[in-house]
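**Student:** Structures given as structure tokens follow.
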Structure P
Amino acid sequence: MRVIAGEYKGRRLKSVPGTNTRPTTDKVKESLFNIIGPFFDGGTSLDMFAGSGGLSIEAVSRGIDKAVLFEKNRKALDTIKENIAVTKEAEKFTVYAGDARKSLRAFATENPNTQFSLVFLDPPYAEEKTVADISEMIALQLVNEETVFVCEMAKENTLPEQIGPYGKWKRAVYGTIAIEMFDYIQEG
């Protein structure tokens with residue numbers, strides 16, 4: 001794995017050892033960022049199930065100011081720390097160890113004025129609760145009209161066309177996975 005574009009372009013990233021995480025391949029990552037970006041003018045991103053941290057590092061490389069990562073797997077946390085070190089800008093990343101949903105509530109309490117402009121949701125498929133996760137972010141006021149959600153799932157699955165005030169605007173299938181993107185639907 002490597003950083004595809006931006007400030008950290010070409011830097012090599014490690015994958016999480018073992019089979020408990022599914023890294024987003026470079027090809028999928030490049031396609032994904034070409035759809036949602038490809039570059040950003042600041043903002044804060046959230047990766048609820050960060051794995052290796054590759055998506056967050058790519059987002060910061062492409063202009064996101066700060067990335068928040070949630071991960072509970074110890075091997076993944078070690079890999080995230082090693083990958084963040086490759087950026088030489090650790091201050092741009094905040095990593096929460098533990099259950100993503102508990103971390104979300106803790107983050108909201110500790111950072112009451114932070115709203116995410118970009119959210120990655122790639123939960124373990126057996127724990128997929130994306131609709132509930134997005135609804136919780138809305139209730140905690142962690143998202144706004146500028147937020148874009150990027151949701152990864154098994155290609156056999158699909159999310160509703162609308163979750164709260166956010167509507168699905170793109171679905172892309174890459175081999176065995178699908179990525180669906182949501183953004184705010186304008187009123188009226």
Structure Q
Amino acid sequence: MPSEKDHAALARELQDMLDKSCPGMAVTVAHSPRWQRMCLTFHWDGFRGMLPEERFRLVAKRVPPAYFETHCRGAVWVELAGDESIEDYLALPRSEDIDARLNDVWADLAALNFFAALEDELVRVPAQQCPDDFTFSKRVLSARKATREQTRDAMLAFMRHEAYTDWEVLAKIRPIAERSGKKRR
């Protein structure tokens with residue numbers, strides 16, 4: 001197990017990697033008695049409204065793979081928004097929680113004509129200017145009057161099928177949802 005000095009150095013290095021894209025994020029590194037291993041905790045108000053897998057991806061994609069392998073492999077990662085507790089975080093839904101409702105999610109998206117509307121939005125934005133997240137998917141769902149639960153479930157379903165950006169939603173999820181719809185007819 002790394003020493004406390006090693007934990008402090010790791011926290012500083014991670015903080016430096018995240019400062020530009022996530023200003024104000026605080027990073028702590030410590031041994032966790034709960035998990036019996038090192039825990040990396042990221043505190044940032046910007047996580048508010050994001051699901052755990054969105055939060056993890058936002059942080060992890062900013063850590064170079066070689067650094068991750070050398071310093072972070074096997075650690076527990078926790079991304080907390082504002083005054084959120086670990087219990088609050090652990091209670092948030094995860095993508096595997098959506099499995100039993102996937103067909104309902106695909107049906108909801110079809111009823112909202114979601115994929116066509118998302119494509120219409122994305123063709124107006126140069127690829128290099130498109131955010132690396134679900135910004136447009138959430139905007140389309142809101143404009144189509146999707147409920148908070150429908151939006152959350154859609155994001156979970158997207159991540160369950162390894163789509164984490166709007167473009168991935170069109171490329172990966174649209175075919176899955178369309179095949180699902182044809183099977184039910």
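**Student:** If distance in nm of label points 7 Å out along Cα→Cβ at positions 61 and 77 comes out at 2.6 when worked out from the coordinates, which of P, Q was used?
**Tutor:** Among P, Q, the structure yielding 2.6 for distance in nm of label points 7 Å out along Cα→Cβ at positions 61 and 77 is P.
**Student:** Consider the structures P, Q: one of them gives -13000 for helix-only ellipticity at 222 nm (-39500 (n - 2.57) for each DSSP H run of 4 or more, over all residues; to 500) as calculated from the coordinates. Say which.
**Tutor:** It traces back to Q.
**Student:** Still on this model: When distance in nm of label points 7 Å out along Cα→Cβ at positions 69 and 141 is computed for each of P, Q, which one produces 3.5?
**Tutor:** Q
**Student:** Taking semi-axes √(5λ) of the Cα gyration tensor in Å from the coordinates of each of P, Q, which one would give 34, 18, 14? List each step's numbers first, then the result.
**Tutor:** Details: P: 23, 19, 17; Q: 34, 18, 14.
Attributed to the structure labelled Q.
**Student:** Output the label of whichever structure in P, Q has the greatest value of FRET efficiency 1/(1 + (r/R0)^6) of positions 53 and 109 (r between Cβ atoms, R0 = 25 Å, to 0.05).
**Tutor:** Evaluating FRET efficiency 1/(1 + (r/R0)^6) of positions 53 and 109 (r between Cβ atoms, R0 = 25 Å, to 0.05) on every structure, the highest lands on Q.
**Student:** Given a value of 0.50 for FRET efficiency 1/(1 + (r/R0)^6) of positions 85 and 117 (r between Cβ atoms, R0 = 25 Å, to 0.05), calculated from one of P, Q, which structure does it belong to?
**Tutor:** Considering all the candidates, the number was obtained from P.
**Student:** Using mean projected area of the Cα convex hull in nm², for residues 125-172 alone as the calculated read-out, with 3.6 as its value, let me know the right label among P, Q.
**Tutor:** Label of the originating structure: P.
Where a number appears in this text, it was derived from the coordinates with a stated rule and is not lab data. Being a predicted model, the structure only gives us computed values, none of them experimental. Cβ atoms are built from the backbone, for glycine too; each structure is taken alone.
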